[in-house]
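Below are structures written as structure tokens.
Every number in this text was worked out from the coordinates using simple rules, so none of it is lab data. Here the structure is a predicted model, which is why all the values come from computation and not from measurement. Cβ atoms are built from the backbone, for glycine too; each structure is taken alone.
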Structure I
Amino acid sequence: MKQKRNLILVVDDEPHILKAVHYILDRAGYQVLAARDAEEALSLVSRDRPSLVVADIMLPGMDGYKLCRRLRHSHPDSLTPFIFLSARDSVDDRVKGIRTGADAYLTKPFHREELLAMVEAVLDRHQSYAEQIMNDDLTGLLNRSHILQRLEEEFARARRYRRPLAAAMIDLDNFKAVNDLCGHPAGDRLLRQIAQLLRGEMRKQDFLGRYGGEEFLSVLPETTAADGAILLERCRKKVAEITARRGKNSEGIPVTLSAGVTELAGGDKNLSELLDRADCLLYRAKEEGRDRVAVR
């Protein structure tokens, strides 16, 4: 059996159709959720965040068009790909489905291979698009908006289940000197190199993003500030081994890193308090001489 991957929500009020689609997708290796109506579907989307929604149009209460419209106008689910699977096969129905915001339209009765090909194509297209809008062009890391989104999600999860969460603000010291003396292409190469180094030191469950300029933000789930400081200290030592140069034979400029690491506290009412504390710790590291990790 194939390894389980994307979570797909199937919405249909006909039990035999729901069962058939569930069976086909499950056998193909997908994780599957099932809903009989739009309200149940919206509840599952808010809780489980599926990778794709496959829905009938004719549903009790809210129809499939309204369900798609609701998803398209609700952050953070507005980008969730959507496929209509319906017995309504007129051109008008198809046009309305696409204009509503659906990514594809498949009519009943359907063929197993056609359904699977459509699901795979929509998921692949969405993944490619998501990577383009989520990632920073220069470093390949998450961009500012998406690293903050990850932090918001982990902040909510850590508070709900009372789990540890650490955050680290990271900044390259004297980066302006690298751009001034070695040139901006050398500065860009350095940022890419540092991003790769930092990403390599993080665990699979950690998130790393470019916060702005030469500043990075790391989100460390299931981690205390003390453990986060150990990780950042390891990063700091490796960065200190790097030298920035304009060319192979040019004189090098030492590169160092400063960081502020903190953890979720019981009194934190929102993530801005966590972020502000990490930022203050970063500035403390700078004021105390740079090339160090401040923790609290």
Structure II
Amino acid sequence: MKAVVFAYHNMGMEGIKALARNGYEIAAVFTHEDDPGENCWFGSVQNLASKMKVPLCTTEDVNNLQWVEKIRTIKPDVIFSFYYRKMISGEILAIPEVGAFNLHGSLLPAYRGRCPANWVLVNGETKTGVTLHYMIEKPDAGDIVGQKEIAIDFTDTARTLYDKLCAAAGMLLDEILPQLKTGKYARRKQDLNKGSYYGGRKPQDGRIFWDKSALEIYNLIRAVTEPYPGAFALADNGDKIIIWRAQPVETAAGKTAGDVQISDKEVLVQTGKNAIRLLNIEIAGRRLTEEQISNYFTGRKVKKLQ
């Protein structure tokens, strides 16, 4: 079966490898040039496609008529999108006879849209997964072909969760891809009224509001820690503090949210409910361990975070 693939990121690499494992002819791969302003911690679809000697295109305007005509000329049986960042036009989606399919990093219809691995952690979910679904012009809204559920551990960060999602995607594709070849596979409509939609996240969305509970703040911290920009607060001396690792603690650390308490070299910050123990932070480009954190707050006489 001949496929045209739109792919980026580690999930894109996982999808391409699954197609190769399952005997698909990859006629072309469309991907993105890496953004020099982005922390590109993930693998390169470009390098993988080159290694596999697959025709590659990095246009950012795939819906331009020249590319639509090129895909028509290829005559793919099927189109796949694996974490491709651009919307694909209805003209392209209508080309393959079997259909066009997208791999999404949530259990649709929940968490349609952007950054699902980050959002499920922000919201304290205990499970998520990956979904392969038909692509229509409305994002993440087409009929579901298959899903693979995974558990979210309390210690998971966005990075560890993303790695789990990639592994789950490989397993899901190994189950579904042979079925697509035979035409015998499940298909069910989404009830979007029972789902949810989330937009993209920006660095400023990592601002901590200390009147939230310790659990909510912990979930934000782990959702945007490395390789993402990090959760942050401002000290009462004006320093910006990025909190890379922390732990919720069932105790009080002050009278009002943001109060700082130092005990046995542990730095605790009062929240709306319980406290947050700071384990690894960054100030002005310098990373501090827990002992150094205590010295910083003591030496600078920082008593409150905002």
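A value of 16.8 was derived for mean count of other Cβ atoms within 10 Å over residues 11-18; which structure in I, II was it taken from? Only one of I, II returns 16.8 for mean count of other Cβ atoms within 10 Å over residues 11-18, namely I. Among the shown structures I, II, from which was the value 16.7, 47 of Rg and Dmax of the Cα atoms in Å, for residues 91-154 alone calculated? For Rg and Dmax of the Cα atoms in Å, for residues 91-154 alone, the value 16.7, 47 is produced by structure I. I, II: which one has distance in nm of label points 7 Å out along Cα→Cβ at positions 203 and 275, as calculated, at 2.4? Going through each structure in turn, the value belongs to I.
The greatest value of mean count of other Cβ atoms within 10 Å over residues 67-74 among structures I, II is that of I. Between structures I, II, the greatest calculated value of mean projected area of the Cα convex hull in nm² is seen in I. One of I, II was used to compute helix-only ellipticity at 222 nm (-39500 (n - 2.57) for each DSSP H run of 4 or more, over all residues; to 500), and the answer was -15500. Which one was it? This value belongs to structure I.
In terms of distance in nm of label points 7 Å out along Cα→Cβ at positions 19 and 267, the structure with the greatest value among I, II is I. If Cα extents along the principal axes in Å, for residues 35-162 alone computes to 45, 34, 25, which of I, II did it come from? This figure was derived from I.
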